[in-house]
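Below you'll find a set of structures to go through.
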Structure 1
Amino acid sequence: MKTNVKKEIIRTSKAPMGRIPLTQAVRVGDLIFCSGALGLDPSKYPKDMSLPKDVRLETKQVLENLKTVLEEGGSSLDKVVKVTIFLKDIASDFDAVNEVFYKYFPLNTSPARSTVEVVRLALPDARMEVEAVAIA
């Protein structure tokens, strides 16, 4: 069965693009698929690729970057249906990440979520990355 659903690329200079060529998000029909967001500060990027030293601040910046990309695509954090969190040290950072996460995604309305520990992320100092799927 063929459909006439188009793929729309979403990009904004208000959120970091990362070190590799990528699409920040893709809209297909009523869904937006966001690439993994890192905690880079868009006001300093690309000259300064440093990340916050505290995982709470890094989590906040990651979610702000994700929010910016979603807004560029005509969506928002409250329309997120699924997130995947990649952590380098789940034992040390899980509680701190959750503390910030629940400020952006209140428990009674939070999306489906997976959290996995990874060995390495795209930036050597990154402790986390978050990808999301949202309703447009």
Structure 2
Amino acid sequence: MNTSIWVQRPLLQDLNAATKNTLMDHLGITYIDVGDSSLTARMTIHNTHRQPMGIMHGGATAALAESVDSTAANYCVDQGSKICVGVELNINHLKAVKEGHVDAIALPLHLGKSTQVWEIKISNNKGALVSAGRLTLSVINKN
């Protein structure tokens, strides 16, 4: 039995190639795993990700969350006629990150015809949950 959520299963090399010259490229976000019902990306923390207090900036975390969720959402629709665009992002920062990397895993909560809702869990390189969020997307006609 196939329980995959993907209309078109993403390939890591295609996902990573598509980030060139985008915000994701600038932030160093790299896709590392495609599961049957999840997508995972990694971001290594550099000085440009930190706020003046020396910890990862919440905006960098939010950009990571929305990037991974939005990318996953778009592989759950017919990309020839539909696209998914974010309409609301909620993210809770639970633990500070100073160095290392964070992994973000996107999991669908609702895959509807007009809306999708995705959960995002972001963990540090020790596996501790540092942020949790939810992204609501609108599924719209491509043209």
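Where a number appears in this text, it was derived from the coordinates with a stated rule and is not lab data. Just so it is clear, the model here is predicted, and its values are computed rather than measured. Cβ atoms are built from the backbone, for glycine too; each structure is taken alone.
Of structures 1, 2, the largest value of distance in nm of label points 7 Å out along Cα→Cβ at positions 24 and 120 belongs to 1.
Each of the structures 1, 2 was assessed by relative contact order in percent (Cα under 8 Å, 6 or more apart); the largest value belongs to 1.
Looking at distance in nm of label points 7 Å out along Cα→Cβ at positions 16 and 128 for structures 1, 2, the greatest value goes to 2. Here mean count of other Cβ atoms within 10 Å over residues 40-47 has been calculated and equals 13.6, so which of 1, 2 was it run on? Structure 1 accounts for this read-out. I have -6000 for helix-only ellipticity at 222 nm (-39500 (n - 2.57) for each DSSP H run of 4 or more, over all residues; to 500), calculated from one of the structures 1, 2. Which structure is it? Going through each structure in turn, the value belongs to 2.
Here FRET efficiency 1/(1 + (r/R0)^6) of positions 8 and 88 (r between Cβ atoms, R0 = 35 Å, to 0.05) was derived from just one of the structures 1, 2, and that gives 0.85; the source is 2.
Suppose you compute Rg and Dmax of the Cα atoms in Å, for residues 32-95 alone for every structure in 1, 2: which one lands on 12.5, 35? The read-out was computed on structure 1.
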